[in-house]
Structure 1
Amino acid sequence: MSCVFIAVLQSLKESYDEALQRDDVKAIVVAGANGKFSGGFDISAFGGIQQGAVQQPKSGYISVEVLTDTIEAARKPSVAAIDGLALGGGLEVAMVCHARISTPTAQLGLPELQLGLIPGFGGTQRLPRLVGLAKSLEMMLTSKPVKGEEALGLGLVDAVVSSHELVNTARRWALDILARRKPWVATLYKTDKIEPLGEARQILNFARAQTRKRAPNLKHPLVCIDVIEEGIVNGPKPALYKEVEAFQGLLKSDTSKSLIHIFFAQRGTSKKYLSLCNGQVPGVTDRGLVPRKVKKVAILGGGLMGSGIATALLLSNYTVILKEVNEKFLEAGIGRVKANLGSRVKKGQMTQEKFEKTMSLLRGVLEFESFRDVDMVIEAVIENVSLKQQIFADLEKYCPPHCILASNTSTIDLNLIGKRTKSQDRIIGAHFFSPAHIMPLLEIVRTEHTSPQIIVDLLDVGKKIKKTPIIVGNCTGFAVNRMFFPYTQAGLFLVERGTDVYRIDRAITKFGMPMGPFRLADLVGFGVAIATGSQFIENFPERTYKSMLIPIMQEDKRAGESTRKGFYLYDNKRKASPDPELKMYIEKARSISGVAVDPKVVESRTGDLIDLTSGLFVKLSEKDIVEMIFFPVVNEACRVFAEGIAVKASDIDIAAVMGMGFPPYRGGLMFWADSLGSKYIYSRLEEWSNLYGGFFKPCAFLAERAAKGAPLVSKLQTVHILLHYSIGYFMSLLRPLEALLASIVSRNLMRAFFFPLI
């Protein structure tokens, strides 16, 4: 077994039918090939079923007829020999066997909820009967697998042996079951791990309450809990049919479609598969270029970003040189790297020995002489054009001819940065997101001069440091920052016209974002917000909203979270609370913007929006707020796509999810927009443009798609590489995303998708 899909399970049934009829077969061992039991169901089949291209088996065929009535009810015992992954449908097959033997490193779990689904082959009924109700809820709702030794302690497996002993041990165990020396267990009917009904319901109700609190927009975790309860109350076999019914319903849900889309979109960022899908990067991924080896990397700047980039490289065993301008800054930069790695030691993610070995790969310097043999340089200094130009002129003098010259700039045109050099073919953007050692996205920014070899080299480095890289074009803000610059500006527009700051943030977090535009502005810092905002105002003056609110607040020594005062007040633990003094800054900004409104009237109508033409308030719902914040973002994303800054619309979706925390269960920005329809988005933007000006004016691409009644992204442009991808592979892809969301949670912000419940 490898990926579990319909044909494989049908073949498994046929093999069982034959084995049960043969007198020379006494017992059966189910094992995997090449050190992997099964990574789970073929995810491409899910997409095929959703699109109507793959026929769904009849209800109960697999979970009842194949697994329960054929394998579990067989008169000959079966033992699963588990090595590597046993995830999703793979573990469900193993659980119908009468015993399970695993290796210590095997991983067993049911991660279907990460796809917006629930286990569909009996997992909701058998896992609680093997490991207990509370642990099974934890495993399913968090999608976290367990390894062999833990599985043994839980009762999920019956023995743990080395890989070379695995099959022989399983064979002996099966024969012992036949001889009644080992118990013959039909898991579906075990009851010793299930609590009495009253206690079980208390556990289930607690799980429901936690789910509603932590994931209010998600339905499928609650469905999973309901199906588990069905089996406890009315019996496991009838519950198998309810499980199938629920699975099939969820497979057609928007949440599942969105999460499966994100899976394929992320898979489409891999260089290996870019050429297999629509929207490959012409002249780069279609030339058969092989990435060169990058061994030593220099980082300029040891601030939060530079130290984070250094940490990410060190964790993947790159030799790193960290350069600063003086000893004080250098010591601080190295200290930040130590702190980043030290936190992993505290969390048990790294041993002290590994910490010391990793730190030995780092060297701090104050001069460029050490750059003579580096393979790549990443500049991570402040956003100052003249400073960056001087740095790249120096790099050209000191670095070897093959060296990649990368900038971590978030907004500045790379051609401008490289203006003083003759090496523009080696200049590339490597835009990390802070904290760089945690955030999973890497924007690889190419100019018209950048060598394809340099792009392929950086793409390879990005994958090796466990980032999800997207290749984008060169412009102000590139892809993520450019399409999201209207995010805060739309919020400022609403505030200056009467909408409450905190109501806006609540509406946006309720939608699923980790934070609203004003909490985000505080986190980023007003200095950065003003610097980046000025770039957009300078380059896109006709479609920016020019508010003085943030500059006014900064003049009064409010800079966001770093000063404990911004749009919110912050205590010693960085907990945010509303600030009543904010009103006076808003009134001053309104006056500068020419919004003449009686403050007392505004205070009584904080959920509304003032129409400057009529002087009347327009009632705003939460839906209106979400649309007025995000539709300008969609509009700019359409420009990014139409201009070829992003080659694939799916890259925009990945960028939104991994760069800005857009809820993955909505499928990314463009996928979500298409669920609403281009006509609807265009009509609302056109309405607001007529009322409030050019900030909301729909772009030509959006207008064209709306006029045709066409989606923003055609199916031909959507990246669905329909190969055999298992749920296990899906989990490996989303681990960077889980790390991102965990980092957001550590700041006491809302979780977007991954949530431990117990």
Structure 2
Amino acid sequence: MNFRLKSKKHIWVVALITLFLISVSLLIYEREVSLWNNGDNKLLDYFYRLTVRYGYGPTPSFSPGIVYLNITEETYDYFGKNYLDRRDLAPLNHGLRSVGAEGIVYDIIFARASSPEADAAFADSIDSAGNIYLPIAFALSDHPAKFSWKQDQSHEHMRSAMLGTPVEKGTARPFYAGKAMMQNSDFITKAAGSGNITAQADPDSKYRHITMITKVDDHFLPAFALAIFMDRSRVSMDDIIVEWGDRIILPATPANFLDNDVIIPIDDRGRTFIPYVNIRGKDFRQMSVHHFLNHIKNPDLMGNLLDFFEGNYVFVADIAVGTSDLGYTPLEPDVPLVNIHTSMLNALLTNTFYTKLKSNTTLIHMIMIIVFLGIAASFRSSWILYITALSIATLLPIFTWYQIINFTLFPLFTLFLPFAATFAFLVIFLEISTSRERAFIKNTFGRYVPEKVVEELLAKPEMISLGGEERVVSILFSDIRGFTSISESMSPTALVRLLNEFFTEMSEIIMKNDGIIDKFQGDAIMAEFGMPIPGADHADKAVSTAIKMLHRLSELKEEWKESDFPELSCRIGINTGKVIVGNMGSRTVMDYTVMGDAVNLASRLEGANKFYGTSLIISEFTLAMLTPFRFKTRILDYVKVKGKQNAVKIFEVYGINEPEESSEKEKIIVQGESITRREEKTDIQDEKYYTLYDRGFNSYLAKNLSDASVFFSKALALRPYDQAASLMLERLSAIDESKINDKSWEPSVSLHSK
């Protein structure tokens, strides 16, 4: 995996995409008070069900506990009526009081009067019990609205005994009560307390949230469960602190029964998440009203009833078919809505609430995800982006689970949206960028490198740096000897045919050896090895290619005799060193090429062949990277390139020591002599020549000029045509031996021309 960065242009585009998506996120945050949406709710339903299933959810309160006392179809049969007669409920209230119920909570609004006898009996039972709670319901408005007050005892009782003015902090967007469905005044005035029973479903009709306080003109009324808990704790509405968008605080003071502050997380509308304990039947114990009334008559069962009800809050609700208010919760469908209020009272008793991640914290998470993906998309390897995306996609649900079991709600869907959008944008951009890159690679390298190399580059484009990088490569320069005179002797058409055939043959050899043809310049070829795909054996490939080129040219000479083409000979120079590799040129015309001193030296070595009468010269830097003993070489000279201070050893390659794929004898022509691929075919006389030349040059370096002259003379006797030995003898004769020990003397010669 390549951890190098892409080009600056690519990074700029990624940065712009990242900034654009961050700006969109900030704009949404600016326009929307809450970043939560229904997608978050639906995903959290799944996680919430898992927490309940595996025991990580809320637990039921035990002291006091909560009990359902249900009015069912059988209860109506027991009473022998198809309506709820309040005379039948009076004994229920007395019975519950006798078994020590902490509170009797009706999930029923007795709005209208019935028979005077029934109402009086029910009112008396409420009054005598002293712990009965009756709800009221509101028509709620999102916007400020005046409450519709009626001139009756119920409304007056609400005004005087039920409303309060908490301490408010922050920006509020409360729900406003427009009008109320009140309890009968005979009942509400005798009840221990009352609160708002109205619950609003989310857009998908599920009951997940409840409004904890509702504004009634300039005052507030608590939710039903909160009112019951406040009455138990002796906390008034004027005592509580409301930090809108954050929490409601019920402070523990010496004047109330709280040991610690009770903190209820709320949004800016005063809503909190309903912490359902379990599905109905697994949350709290329950009994039917008619069973209770039967059991209360039996003294033998009184002990059981005390165990069941004593010290508990008993919720009386009508769950008979056709009369019950049913709704969907995150845990189950078609459940009596009394579950909302039992769950909220349980949360207050156990001080167990779910905190939603704040919108500003959500925004920070959102920006972090976008930035991480943007950074990942800036690397050369696309796999870094995909692995980062996979990691985020995996960690988001894991983190959601971790948060919810610690009673924090994490907006998974809200964060997944920018994650998916950012990933999609970046992938689309990368696909477009990759397509262009693939097209560029095909157009740039397809004509100059083998198809297998192009395919490898397409599979791993990070292997090349189009923006420029420093790399060690081997550079090959080839030039036709005497091309000027050849071109003057041929017609333009014939000359083009000759060059095309020559270039075609040479190009195939270069590309088969993983070389890249940089350019054709007149009769010259410039090629590189070790790019675009790096490789440790680029020097071997360059020298092997040169040998094959010279051998193929000797074969072409025979073939061209029938075409009346002139005989061609070529000179090759190879150097290895650091160069700058990249896409260079103007804005409209660019080439993938190299530049640097190593290129200049390779060109000089190609030209040096004409001074030494050789066909293939390499530098000491190339020799150092060759496989030891694979090629036959001999030192030629110490040379200085124009503009450079340090001399460079140069060598002639005159053979190869190991057989390669072909068993055919391959030759390169050097001054009428041939060097072969196989050591056993090398002429003994040639070996003597190279040995004498090496000894002569070593004597020259040791400043033993007389011995050097002897060795070079013997070498020249073996090869009278040898320019290298002749040059060395001429140089020796020109040296003033009296100055040879001066510091200014050095054995190198300058290469001033190519």
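Remarks
- When Cα Rg over 2.2 N^0.38 Å is computed for each of 1, 2, the largest belongs to: 2
- In this comparison of 1, 2, the computed figure 20.9 for mean count of other Cβ atoms within 10 Å over residues 216-223 is attributed to 2.
- Among 1, 2, structure where mean count of other Cβ atoms within 10 Å over residues 88-95 as derived comes to 20.4: 2
- With mean count of other Cβ atoms within 10 Å over residues 400-407 computed over the structures 1, 2, the top value is the one for 1, the highest of the group.
- semi-axes √(5λ) of the Cα gyration tensor in Å, for residues 192-551 alone derived as 84, 20, 17 - corresponding label from 1, 2: 2
Each reported figure results from applying straightforward, stated rules to the coordinates on display, with no laboratory input. What you see is a predicted model, and the numbers here were worked out from it, not measured in a lab. Cβ atoms are built from the backbone, for glycine too; each structure is taken alone.
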